[in-house]
Structure 1
Amino acid sequence: MKNTPFTDKHIALGAKMAEFAGYNMPISYTGINDEHAAVRKNAGVFDVSHMGEFILKGENALDLIQRVTSNDAAKLKAGQAQYSCLPNEQGGIVDDLLVYCVEENNLLAGKTGIYMLVVNASNIEKDWNWIQKHNLPIAGGQRGAVEMHNISDKTCLLAIQGPNATKILQSLTEMDILNLKYYTFTKGKFAGVDNVVVSATGYTGAGGVEIYFEDKDGSAEQIWDAIFAAGAPQGMKPVGLGARDTLRLEMGFCLYGNDIDDTTSPIEAGLGWITKFTKEFIAKEVFEKQKAAGPEKKLVGFEMIEKGIPRQGYEIKDFSGETIGHVTSGTQSPSLGKAIGMGYVRNVFAAIDTDIYIKVRDKLLQAKVAKLPFS
């Protein structure tokens with residue numbers, strides 16, 4: 001297993017550690033419910049340094065991104081980010097990702113495009129190979145290959161999430177992170193370390209920021225210690241991947257490998273809003289046909305009416321006991337005090353408040369389709 005620069009910190013704090021995407025990661029410290037509540041009500045720190053980061057440079061960088069992603073990255077200005085996905089030729093999803101516009105093309109000013117792509121830890125090699133496969137020069141020299149750098153192994157990433165997160169962190173930097181708008185980012189000195197990217201693209205729905213920086217000359221420990229020194233008086237806590245999952249599920253955010261994968265389309269997953277038909281991209285025609293005809297299955301949120309916890313892979317059935325889909329994510333919601341989940345069902349069962357049944361062991365337990373985010 002790989003370690004992050006913070007692995008020793010997690011162990012010293014008594015974290016329950018486990019393998020995740022090839023990394024030795026903290027699952028919980030004081031308990032998932034406790035850490036979940038800390039993020040919803042106050043602030044918590046996640047080590048997500050296992051995520052992947054690619055830099056794409058050059059005047060054709062945007063062109064490559066436009067071809068391999070579903071969203072319209074041409075709308076991005078420097079300092080803006082975007083949620084998107086990498087479609088495969090069959091209309092499935094290679095991965096979901098974030099696209100950061102560091103520098104726009106401005107040839108008159110002698111500047112060419114610079115973008116950072118942030119991908120899932122389990123898909124780093126897969127995504128790199130997929131993008132590189134499509135990074136080909138066009139005959140006649142109209143489009144050259146784009147300069148690509150995989151900076152995943154040297155990039156640290158901490159997500160400080162919660163309603164009090166930016167208030168706690170503002171004392172560590174002159175960057176204005178209190179007023180950082182959702183899906184924007186800034187770059188500067190943080191906790192005495194230069195070239196730190198601070199973004200607001202959180203995965204918890206609780207507010208806060210993410211901090212990207214290179215681990216050199218002890219900068220990882222310096223930033224970690226500064227964050228917890230600033231947060232100690234406010235009761236900020238370290239948070240593991242267990243609470244990260246319950247937090248994102250309450251918001252109805254997809255997790256790759258659970259709710260979306262190589263066989264599910266963004267149209268089926270309710271991600272039509274990141275699928276823009278105003279440009280050319282991989283599988284565009286597949287998605288256009290699917291949108292016009294309507295998908296046969298849809299990803300829905302649901303809450304349990306009868307007592308029971310839905311788990312990934314459980315069958316979803318109708319009143320007669322016929323299988324109509326399957327659960328992709330499920331948990332007991334710490335904030336809401338009820339069992340919730342997401343899953344794919346046949347389109348006719350996707351309307352809000354539709355009664356469905358989850359097969360838990362040998363019993364069919366009643367549930368109903370719910371609006372996302374859960375409330």
Structure 2
Amino acid sequence: MKNTALTDTHIALGAKMVPFAGYNMPVQYEGVNIEHETVRNAVGVFDVSHMGEFLIEGPHALELIQKVTSNDASKLTVGKAQYSCLPNDTGGIVDDLIVYRVKDETYLLVVNASNIEKDWNWISSKNDVGATMRDLSEDYSLLAIQGPKAVEAMQSLSSHDLSDIKFYNFVVGDFAGIEHVIISATGYTGSGGFEIYCKNSEVKQIWDKVFEAGADYGIKPIGLAARDTLRLEMGYCLYGNDINDTTSPFEAGLGWITKFTKEFTNSEALEDEKRRGPSRKLVAFELDERGIPRQGYDIVDNEGKKIGEVTSGTMSPSLGKGIGLGYVPPIFTDENSKIHIQIRKNAVPATVVKLPFYKK
């Protein structure tokens with residue numbers, strides 16, 4: 001099992017460590033609910049250094065990215081980032097990712113930890129245009145500093161005006177005494193903040209200074225368990241749960257990142273699916289009664305007939321009720337549609353709702 005550059009720091013802080021995507025990762029420190037509320041109301045820090053980073057460079061970099069991703073990367077100017085996915089040849093998704101345009105001919109692709117090797121092999125197999133590819137995953141660390149107080153708490157660490165960095169924009173500059181750090185207004189919590197990309201040798205200094213700067217703002221380290229409840233309250237897809245090699249972007253509600261202004265892997269078939277409409281869709285639901293929906297639980301209709309399966313589910317710390325995502329036939333996808341979640345022997349009634357679950 002791999003460690004991040006901060007593993008010893010997490011252990012010293014009393015984190016409960018678990019294996020995740022081949023890494024030894026902190027799942028929680030004080031407890032999921034406390035950590036969740038810290039990010040919603042103040043500022044918290046995640047070590048997400050297990051994520052993968054690929055550099056795609058050269059005159060054919062954009063050509064390769066356009067070919068393998070669903071979104072239109074030609075719209076990116078230097079300093080902007082874009083959420084996208086890698087479609088496969090059979091209608092599913094290899095991975096979801098963020099594409100950063102770092103320079104005119106330099107792009108950074110940030111991919112899921114569990115898919116680093118798979119994604120690298122997939123993109124490499126499509127690289128017949130001669131783009132230069134480098135896997136930086138082992139050399140770089142990533143901190144997500146998230147929460148409504150993140151800008152104010154971190155401003156003293158950078159000469160850049162952090163409030164000027166708009167959502168899905170980034171700067172390369174000084175942070176916590178380190179030069180050439182990527183400060184990106186991205187994150188998977190829905191509560192604002194930044195993601196900081198730096199070298200492994202620099203991350204401990206940054207971590208320490210971040211906690212010094214945030215001391216008066218109630219800053220806390222946050223584990224992967226709260227990361228999951230935070231992203232689920234926003235309805236953000238998690239690869240391996242809500243999207244995978246068998247789910248199409250249109251089934252998953254990711255039509256907004258699927259642009260037919262260009263050709264890309266399997267684009268013809270996906271355009272056809274868009275015209276026809278998918279045979280199932282990912283919906284968000286809230287339980288009408290007490291209970292916690294879990295991944296793998298059956299979704300059933302009024303007569304108890306299985307119509308789908310929960311892909312992600314939890315007890316929402318912000319809402320105090322069971323929430324989840326799952327695939328169902330189109331007839332059950334309208335807002336306020338009634339479905340049931342089979343929790344052991346009970347078919348618990350639930351209502352289809354519009355995302356996000358958590359509204360600021």
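Taking Kirkwood radius over Cα pairs in Å, for residues 228-283 alone as the criterion, the largest value within structures 1, 2 is that of 1. If FRET efficiency 1/(1 + (r/R0)^6) of positions 28 and 292 (r between Cβ atoms, R0 = 41 Å, to 0.05) comes out at 1.00 when worked out from the coordinates, which of 1, 2 was used? Of the structures listed, the value fits 2. A value of 0.05 for FRET efficiency 1/(1 + (r/R0)^6) of positions 180 and 332 (r between Cβ atoms, R0 = 30 Å, to 0.05), calculated from one of 1, 2, originates in structure 2. 1, 2: which one has distance in nm of label points 7 Å out along Cα→Cβ at positions 20 and 108, as calculated, at 2.1? Source structure: 2.
Rule-based calculations on the coordinates, nothing more; no lab input. Every value quoted in this text rests on a predicted model; they were computed, and no experiment measured them. Cβ atoms are built from the backbone, for glycine too; each structure is taken alone.
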